[in-house]
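So, here come the structures, one by one.
Coordinate-derived values only; no laboratory data. What you are looking at is a predicted structure, and each value in this text was computed from that prediction instead of being measured. Cβ atoms are built from the backbone, for glycine too; each structure is taken alone.
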Structure I
Amino acid sequence: MARQRLRIGGFTLLELVIALTIVGMLGAMALPSFASLVARQRLHAAAHHLQADIALARHEAGKRAQPVHLVFQPGTQWCYVLSAGIGVDCRQAAVAPGNGVIKVVRAADHPGVLLLEATAMALDGHSGASLTGLGHARFASREGQLLQVRLGQLGRASVCAPAAKVAGIAACPAAAPAV
C-alpha cells in the first residue's frame with residue numbers, strides 16, 4: 001500500500017514569518033510619512049480653528065454691539081482668549097456667565113502645535129472691522145512647518161504659509177516695500 005500524503009491548505013511557519021517581515025518593513029517605511037501627515041493636519045486644524053474663532057469674535061462683537069478682544073500667550077503652553085473685556089489672561093480665564101469671556105483655547109486642544117508669536121486683536125462691535133490694524137498669529141509644527149493666520153483691516157482672517165510650502169495652503173503674500 002502506497003502512502004498518500006494528504007496536504008491541507010494553509011501557510012507554513014516559514015511563509016508566515018516572511019509575510020510578517022515584509023508587512024513590518026512596509027509599515028516601518030510608512031510610519032514617518034504618517035507621522036508627518038498627522039503633524040501637518042494638527043497644524044492646519046490649529047490655524048483654521050483660530051480663523052474660525054476670529055469670525056466668531058466678529059459675530060459676537062456685532063451681537064453685543066461692543067468690541068471683542070483676542071489676547072494671546074505664545075510659547076509651549078500657549079493659549080488665547082476671546083473676551084468682551086480688555087486684558088483678560090487666558091491662563092486664568094474661564095467661560096462663565098457674565099464675566100465677558102466667550103472662549104478659551106489652550107495648547108492642550110492642539111497637541112504638537114506651538115504658537116510662536118501673535119499680536120492682540122480687537123474687532124469693532126458696529127462694523128466688525130479690526131480696531132488694532134493688521135494682526136497675525138504664527139503656528140509651528142514639531143516638524144518645523146509654519147502657518148500664519150492674518151487679520152485684515154475689515155476683520156476677516158486668512159491662513160497662509162509664511163516660509164516653505166505647506167500642502168493645501170497658499171503662500172503668504174510678500175510684504176509691500178516701504179516707500
Structure II
Amino acid sequence: MDHMTELAPDPDADARALASTLRLRILRLCLDESHTNREIAERLGKNPATVLHHVRTLVDRGFLAAEPVRRGARGSREVPYRATGRSWRMPPFPGKQQVMVNAFLEELAEAPEQSVEMTRLGVRLSPDEHAELVGRITDFFAELAEREPTPGGDPYSILFAMHLDAGRMERP
C-alpha cells in the first residue's frame with residue numbers, strides 16, 4: 001500500500017503528527033521490525049491507550065502502516081505496525097529540531113554507556129566548505145536511510161546536528 005499517493009497533501013497535519021517525542025520514538029521502534037500497540041507500549045513504558053492514540057495519528061498521516069492482523073498469545077487479534085520511512089522525507093517545520101533532540105536524549109538515556117560514540121567539534125568553514133560538508137553528510141545519511149537492515153545487525157540511532165556557534169561569532 002502506497003500511503004504517499006493515498007493521502008491528501010497536508011503539511012500542517014504532517015508536522016503536527018511528527019511534533020511529538022513519543023511519536024518519533026514509536027517510528028524509530030517500528031523502523032525495521034513491526035510491533036503491535038501492546039509491544040510498543042511495553043518497550044516505551046507507556047500506557048497502551050496513550051500509545052494507541054499516537055499510533056493512530058501516525059497511521060492516519062502515513063508514517064506508520066498497519067500490517068496483516070495476527071493472533072496474540074491468548075488468541076486476541078493484534079495489529080502490527082511498521083514505519084513507512086515517510087518521515088525521512090519531511091521538510092522542516094517549527095520545533096522539529098527540538099522534538100528530534102528530545103527523542104534522541106530519551107533514547108540516549110536508555111542506551112548502554114559503552115555503546116555511545118560522541119564527538120563535539122568547533123570548526124570555521126567558508127560557505128563553499130560548509131556546502132560541501134552538508135552535501136556529503138546529507139548524501140551519506142540518505143544512503144543509510146535507503147539501505148535494507150542488516151539481518152542480525154545491532155540497531156543504532158544517529159543524530160547529527162550542526163549550527164552556527166553564536167557564542168563564537170563576531171559581535172558588531
Structure III
Amino acid sequence: MLHEARIYSLANVGGQAVLVLEEVNGPRLLPVWIGLYEGGSIGMALAGQKFPRPLTHDLLLDAVRRLGAKLDKVVITGLKDSTFFASVHLKRDGSDVVLDARPSDSIALAVRDTCPIYVDESVFAACPELLKPITGEEVEDFKKKLDTMTPEDFFRDLKKKEGGEGPAS
C-alpha cells in the first residue's frame with residue numbers, strides 16, 4: 001500500500017542533509033539521510049531558485065520531457081541495510097516506465113515537476129515510529145533531535161523481520 005507524502009523539513013546535519021517526509025493522511029514522519037548536493041538541489045527547487053544553466057536534475061527532467069514522457073510520481077519503495085530505495089514513474093505514449101533511483105534524486109525531480117511523492121507501507125513499517133509533532137514545543141524538540149541524530153541512531157532501532165533476519169525492505 002502506498003501513502004502519499006510531502007516534504008516536512010530539510011536540514012543540513014553533520015555533513016549530510018536530512019529530508020523528512022510526512023504522511024499526508026496520517027501521523028507518521030520519515031527521515032531520509034541524503035547527500036548535501038542532493039539536499040541543496042531539493043532546497044533550491046523548493047525556494048524557486050533558477051539558474052541560467054540547467055543543474056543535473058533540471059537536465060534530467062528536460063530530457064524526460066523532450067523524449068515525450070511525463071513524470072507521474074515517485075515512490076520510496078524499500079529500505080534495506082539502512083539504505084532507502086525509490087522509483088521514478090514516467091508515462092509515455094500511454095505506457096508506464098519505472099526507473100530505479102535514489103530517493104534524493106527522485107524527490108529532487110518531484111519538487112521540480114510538482115508530482116506526487118509516495119512511501120510504501122513496508123518502509124514505514126521497517127522504521128521506528130516517528131509521529132508528527134503537534135505543539136510548537138514538540139516541533140522544537142523534534143528539530144533539536146534532528147540536530148544530533150545520526151543515521152546510525154535512527155537505524156539502530158529498526159524493526160526486525162520475523163526471525164531476526166534484519167530490516168524489512
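Tabulated results
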quantity	calculated
Structure (I, II, III) behind the derived value 37 of percent of Cα pairs over 24 Å apart	III
Structures I, II, III, by distance in nm of label points 7 Å out along Cα→Cβ at positions 55 and 71: label with the highest value	I
